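Below you'll find the structures, each written out as structure tokens.
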Structure 1
Amino acid sequence: MSSQQDNSDIIIFDTTMRDGEQSPGASMSHAEKLDLADLLEGMGVNVIEAGFPAASTGDFEAVSEIARRSKEAVICGLARSTESDINRCAEAVRHAARPRIHTFISTSPVHMKHKLRMGANAVLEAVGRSVAQARNLVDDVEWSPEDATRTEFDFLCKCIDAAIVAGATTINIPDTVGYSHPEEYGRLIRTLRETIPNSDKVIWSTHCHNDLGLAVANSLSGAAAGARQIECTINGLGERAGNAALEEVVMALNVRRDSLPFKTEIDTTKLSAASHMVSRITGFPVQYNKAIVGKNAFAHESGIHQDGMLKNAETYEIMRPEDVGVAKTSLVMGKHSGRHAFKDKMISLGHDLDREALNEAFVRFKDLADRKKHVFDDDLLALIDDQLAAAGERIGFDRLRVVAGSEGPQSAHLEITVDGDSCVAETNGNGPVDAVFNAIRTCVPHAAKLDLFQVHAVTGGTDAQAEVSVRLKDTGIMAMGRASDPDTLVASAKAYINALNKLDNRQLKRLDQ
């Protein structure tokens, strides 16, 4: 990415597959990363940080394949300031049309003392050496001083100057622990640009974490102070409280061009689909009142608000739902709806299914409509999630019957398919959910422990579908499973099986023992 650009252009750097995946339980499979990378490039993301190639063979292979498939986006890999990391990263991104190495080292006193156990001179030497090595391998090198906002200013300037002299093309200023606030962060970017020689030869970047809920605000403040790249993730995914949310950054720039005179290349109509994909892949639900992509972002219940909306939508909506890929109205689907209407609805929700997948989804929809008075958009999205999750899985759900109530014992009769063979189990438990999970363990013995069990209603009403999230943990590795069904116990069984399949796909080999 050239440092010569329109002064109003903001480069969107997505790190969902690197920083976002570092969230506990948010690991993505190889196929999931490829699908997400395709969507990100299709929606106009400029730079895709596809992973940390030295971290694992899986990360290396994913970055390499994404690099091969890319056409327009810069494909970036992360590397520590070591020779082996940088070489591994260069190998992973070398097939990209536009490869980038992003290398970093900590610069704050607390990180240098307790994490690196290195002195200032050693860190400064590592900056120049690592950037020079990366620049000899690729033309596009980004450098980051980890924990920049808690770094002594004079030392930060020396490190950045060394990186620029060594050949860095982008300088990123991470608020690694979400410590800064907008006025302070903007001032830091501005002062660095005014102080450091040749600061106009590089692109300045923001990378803000959300520990104090200020990641988006800090990122926008950085842009106002001269940064022209913003690093962010879909749904704000990331370690601890997450990163600046891509959809919030982009729509803030779109809506407030009067005071934020910048533009991006993002196709905003794909924001909702991207949010839903990341939620499905990671198993992390999007909070209802999440800005831009939350279920209630364009919902109005108050009588006063509804009256205003009926008169003029601008009374309570500062952007159109269509602008972010949300249907303008929630078309209620029912058992009398036809295949054509169902297909149109699926497309409006971001799922252009092939004939086979559409036929399967339509049958599932009709079954759901027979059991539920109204089928809402969220019901349909949950239905498609379950269908996508079940494709190609080793363990499949067939049927379940549960005996529950105040008089025990609670029991479950479960039928599932394992490697193509049917398995039937009848077990008791300390409650119906425990009985169901015991039945699954009988058919599929494993060492994984249940780390999270969470239930919420997809829509309102007593006939609402239950969406269940299950997180399994095995020797420090976690997998999240999600499923939905009008029957909470069926959804629980499907979610547990979905999580088991994910563990299997991550080659833990627990299920074969």
Structure 2
Amino acid sequence: MADIGDQNLPIGAKPPRIPRSAYFALAVLVLTNLFNMLDRSIVAILAQSIKADLKLGDAELGFLLGTAFAVFYSVVGIAMGRISDFVSRKKMLAMGLALWSVMTALGGAATGFMSLSAARIGVGVGEAAANPCSHSLLADTFPPRNRSLALGTYLTGTFLGTAIAMAVGGIFVQKWPDFCSVVPITGACDIAGWRAALVTVGVPGLLLALLVLAIKEPARSIKPYPGGMFRMILREVGSAFPPFTLSSIHRVGGREGLTKNLRLIAIIAAIAGSLILLTGDKAQWIACALGAYSIFTWGQVQSYSDKPLYSVTYGDKTFALGVVATALVAAIISAVSVWTPTLAMRTFDLPVAQLGLGLGIIFVIGSIIGVLLGGWLTDKWKVMNLSAPLHITSIALICTIPTMALIVWASSIEVFLVAYFLKSVFTSMWGGGIAAMIQDLVLPRMRGAAAACYSLVAIVVGSGIGPYTAGKVSEMTGSLGTGIISILVLAPPALILLWIAAKRLKMETPERRLKLAMDAGEQAA
């Protein structure tokens, strides 16, 4: 909303034409997002093979499917978001793409829980550059009237990548012994199918990184960072990673800020320690503690060092309520999404390659329908009601709940697949509108940071809590279906927070957002 853009055109004036370079950038970023999700989500269809080969439990598997990737993705992402507001976004994205591709391939060499966790953490670190850079580039490339649809189109890469991951992963698990002999590598047939899959999907990303560099980056006004680029990178990374955070807090907040941060550490450590004693899952709760600490510490650092940014993000009730509400929605969706392939394999006696291909096709068709329909509806509805992104999210969540029940209790594969299609439509409807809403609520110079701080909360809560909780309840009850359904305990608070946030968002205007930042010290452009 702070980006007024073509909202101030004279009545009857024709909006400026969007250049071809914008559509090229969108196409490349969709492809980048495809590989982002391909490398991230392929472990879902490989999970059963990984579990058997490495002798893991469902809670450990839940950590690998969600927390190991998510926490480090989001913690690094918050630094990446701020850095992307000062550097070339396409170069930063290309480097991140190269890193996550290499780490995906290295996952194929894992020998146990710890080494595979390290590889997945590396994937998370590399992918941390993806959304801040991509969202910022697209928000500067497309005007507000097209932004939800553009970001929704970008999200189609998410669904294409996930679908391809399921199809390719299933084929490798089942068919690798049949076609490994054609691979011109000595000993290829001695490699497990899941290992070959990780290597195969990781390597092409290195070539795509070169194509990212061909994007035409929109011109923008960037204020020089005091002290130079190297100092800026050190400071932003230090604002996200303990123990460097203590130095960052002391530098900007003095003794008062340091005392508050140490108190925060004590509270988070006590909660995490209690959960470790209760569950015995050290890696899970140490990682979640790191994520929670990073969420609060980043906000604390910005409250001292960039008050205008803080005032329109974590310090603003509209932004904060919207972020927390959608993070709870993300936790529900993440749990059902990552565990559905495993549930299908445990419930129905079907070849994994056939199942993976079927789920992939259904997922991509349903999700693309959902994300494009959701982006289009949000843009149309937003003209009459600025709360449209949050209303679409509420509708999507309410419609998702019965599809989850059908997935869990389906007695035939036909019912399961119909429910899975409907789930794919509904769970994809809200992403584009929310991504655009986050960009609308901040000033142009804050785009990368806003996308990153939203991702920080959404992914720590969504991917860090959702898959693990479903896996833990599955271990405790002996039923994966019960584990998936258990995450619906988050639905009532999510809907309540969405309703409260929507009431506030309805009253927002571009002028109010700009005034909020200027009252906190933002200088007029």
Structure 3
Amino acid sequence: MSQLKWWETAVIYQIYPRSFQDSNSDGIGDLNGITSRLDYIANLGVDAIWISPFFKSPQKDFGYDVSDYCDIAPEYGTLNDFERLLSTAHSLGLKLMIDIVAAHSSDQHPYFQESRQSKRNSKSDWYHWVDPMPDGTPPTNWLSFFGGSAWSWEPRRQQYYLHNFLPSQPNFNFSNPKVLDYFEEIARFWFDIGVDGFRLDAVHTINADKPPYKNNTPNPNFVLGPLPLDQQPFFRQLHDFAQLNQPGIQEFSARMRVVSDSYDDRFLMGEVDGDNEDAMKVSKSFTEDGRLHATYNFDLLEWNGLTVDGVKQVINKAVEIFNNTGKLCFAFSNHDVPRSLSRQLAPLNIKNEHGEALQLLLLKLESCLIGSTCIFQGEELAYEDVEDIPVEAMKDPWGIEFAPIFPGRDTCRTPMVWDANLPNGGFSDANKTWLPISKKHLKKAALEKVKNDGSTYNKFAQFLSWRKKQPAFMQANKITQLSGSERQIIFDRISDQQTLRCCFDFDSLTASFEEI
């Protein structure tokens, strides 16, 4: 039916591999575990899977600190396991995307290990090394997302290095052309194996500046929020064109596009955030001609949730810039924020007992928008956030830094439950899983929900099957501005063959569709 590229209308299922399925009884999910559950994903009716990082890593940030971009962490399996996973996914009609973490590596990466030794070696300028201020302090006032300074001291070089996240995640120096060459090699490695696309992690944090670096300025609009997320010092500064969203990033975007265009039907999606800028305008800059195909948008991932009017405002902003394109990917949940069901109940004024109906409505809504959408594992089962993880069981370095008043990201990363009658809910035969199994999720075991025609899983699967038959969704990315009453979202999806009016009612928690 569609003349569009697959990614322009794709529903993408995000897998957090550490928590999906354990196949070797070590308490950690792995690639063979994912392969064993691909039928479950394919039967849902999604178009693609995106797997969070599984590369070699010391796991200080659970895969987002890479020590080898072209090999697999032993706890996840081998390259042969990945190739088997890829082949099985393709045989089921699923595209497969992987996460590439370009902005930074692990401090255990051999290139950083060489770089830190001296000012004269083959990798000496692959990372951002800067002399201290005359008084010995860091070269700028930049702060890390995870707390503290974004600069750490290296006594061997007598210089500071830059890290926007953990000190064990040093930022690559993208003003060095050899770094661009390196990531081209990485992209070609995975494209040659047969990967269908990349989700480029935190691409807006790539640093392509050269000294002297500019200080961030105070954020005049900073207001203390209800969570430490809003209160940490990072958000007290403006970061535009100093620490984040630098124009030089687009050299990386353009280089990656040249690589992807040399293969058939490959997709590049960048995770970007506006921070102090309008995120939609930042997304537009990343998707200009010759750059990324699409960006992964943060605006529906608001930590404290959104009202109906807030959802309308976010989507209408996107419509203003991206109508008639597939250059944007929406998501209500991912591995970095509390689950959508838990975030959205209060701002939408929905009672807990109606949570599953709300989750289904949100899934339908995001699947009806222009561009692609990402569904985080467990959303199809209406998983809630897990808020009772004891501090001693926490693994997320961000959560540990702010414990006990801020739970971090472990709350959305707990293992999938497959069969409530099996140990660890069928996730693993191990005595202990890497994060605890949620008792709440035992009541929503995936294999039981598959058998239940009235489950969120099956209702969403039925909806996706219907969606694929609608020209308004599959043949064009044209949408009207959102309207409707205070508790409704209404818009039209339009193609040459069909105009479909879509109505989402947050009182009855139902969606309706009418050809007009």
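Each reported figure results from applying straightforward, stated rules to the coordinates on display, with no laboratory input. Owing to the predicted nature of the structure, the values given are computational and were not obtained by experimental measurement.
Worth a mention:
- Computed 10 for relative contact order in percent (Cα under 8 Å, 6 or more apart) - originating structure among 1, 2, 3: 1
- If helix-only ellipticity at 222 nm (-39500 (n - 2.57) for each DSSP H run of 4 or more, over all residues; to 500) is computed and equals -7500, the structure in 1, 2, 3: 3
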